[in-house]
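Below, each structure is written out as structure tokens.
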Structure P
């Protein structure tokens with residue numbers, strides 16, 4: 001998984017087929033073990049869709065991609081102040097998508113429920129926890145905040161994205177800020 005920088009995982013079981021077709025000796029149990037040990041996670045990343053990545057990559061990539069994810073939320077207009085903190089609190093332990101949405105709607109009744117549900121996974125890095133994504137299992141979407149699930153963001157993630165390409169001599173990312181890396 002480390003060399004892939006993520007696999008599309010909107011459909012929870014698609015990474016199993018992708019890995020089976022690319023890795024000799026791959027069995028679903030190998031990925032199940034990694035998911036259950038929190039070494040790989042399913043999280044919104046590239047193109048604002050769910051990807052399967054190592055937990056370390058999620059902690060490094062999500063801060064870099066956060067600006068893009070939040071930009072997608074502009075279509076909902078102004079969101080309530082403090083919403084990200086509330087989502088972090090509610091998802092500090094696994095919470096079903098339905099329960100998270102219901103709690104947010106109760107706290108912010110004047111905001112469209114769809115906006116709150118979408119904003120929750122955009123404002124905070126929420127991972128979809130097992131049993132969703134586990135071969136032979138199923139279940140509703142259940143979220144946990146990435147920090148509580150696998151640790152805080154990696155401090156060097158922004159600096160590493162801003163490295164200069166040896167091939168072109170240009171910075172590697174448009175999201176880099178002067179002095180960030």
Structure Q
């Protein structure tokens with residue numbers, strides 16, 4: 001654990017993504033990481049942009065809205081990436097997540113997204129295994145269990161396609177999941 005404390009305090013740049021499909025428990029993992037003093041994303045960029053987009057349109061996104069939304073999310077991910085300058089940082093989703101979501105909504109991966117996935121690199125990808133029977137009534141992006149599994153697979157594939165070897169974090173109590181992540185930095 002001493003090595004983890006030193007890594008957290010060092011100026012060595014470390015970029016780590018925590019990702020997975022809907023309902024994998026990312027919010028709880030990020031709460032625990034922050035409680036332990038790690039720098040992380042505040043909220044989930046894509047979800048926050050979805051809320052804003054939905055409010056602006058007065059409805060859920062439709063097929064014709066998806067490309068514009070995808071570009072907005074990509075821009076926000078790049079901005080967050082570029083704002084991180086030192087120390088360890090945990091991202092709530094990363095740029096290759098966009099490929100998974102685009103594919104789920106039957107969009108091709110744009111040249112812009114493909115270029116960004118190769119240009120902005122992370123030091124580690126942690127994929128949270130889905131939590132059984134997860135339900136969140138406040139979630140703005142709901143999917144069926146089957147769709148959630150498909151999104152999860154497509155997100156993982158997005159990382160594999162650009163050369164990452166994701167580390168899969170087993171379903172467990174949040175403290176144990178965070179311990180697992182930190183022991184694999």
Structure R
């Protein structure tokens with residue numbers, strides 16, 4: 001092994017760890033944004049309920065705001081779930097018996113997830129384009145819905161980027177270059 005290649009192998013775990021930290025930071029910030037949208041929606045629903053009860057007058061358009069806010073909030077939570085690898089995993093092989101095979105299967109699964117997330121991002125972009133072309137709006141407030149769906153698409157693209165980081169990390173595990181610092185224990 002040449003000297004530059006040896007130095008790269010020594011620094012690879014540090015680079016991988018940094019890549020993981022960046023992915024976690026970005027995805028957690030995005031999930032905090034999604035949580036903020038849900039809290040705003042909860043507050044709006046509370047005010048609407050109180051207005052109905054005390055004033056016998058509902059807030060107009062709460063359902064309109066809820067429809068788009070929930071889509072954005074849910075999509076904001078996908079990247080952190082992917083980065084923390086908190087998705088459902090069914091292990092058929094004992095981890096201790098074939099650790100290399102298990103790591104390889106984890107890498108293959110990560111690759112499949114990035115492909116599926118890429119397809120979802122693409123389809124949401126197509127859907128948003130159709131909403132824009134049709135001039136779709138919410139029912140009461142007449143808010144154009146396409147920008148919200150483009151936002152969901154952008155967040156799904158972030159999820160693809162985060163899952164790409166996961167693929168790199170899983171491949172690093174296959175080659176024995178890296179072990180996750182953060183992994184969901186749920």
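Just so it is clear, none of the values below were taken in a lab; they were calculated from the coordinates. Since the structure is predicted, the reported quantities are computational estimates derived from the model, not experimental observations. Cβ atoms are built from the backbone, for glycine too; each structure is taken alone.
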(message) One of P, Q, R was used to compute helix-only ellipticity at 222 nm (-39500 (n - 2.57) for each DSSP H run of 4 or more, over all residues; to 500), and the result was -12000. Which label is that?
(response) P
(message) Between P, Q, R, which one scores greatest on distance in nm of label points 7 Å out along Cα→Cβ at positions 23 and 151?
(response) R
(message) With relative contact order in percent (Cα under 8 Å, 6 or more apart) coming out at 30, pick the structure among P, Q, R it was computed from.
(response) R
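Match the computed value 1, 8, 12, 15, 14, 12, 11, 8, 7, 5, 3, 2, 1, 0, 0, 0 of P(r) over Cα pairs in 5 Å bins from 0, in percent to one of the structures P, Q, R, and report its label.
R
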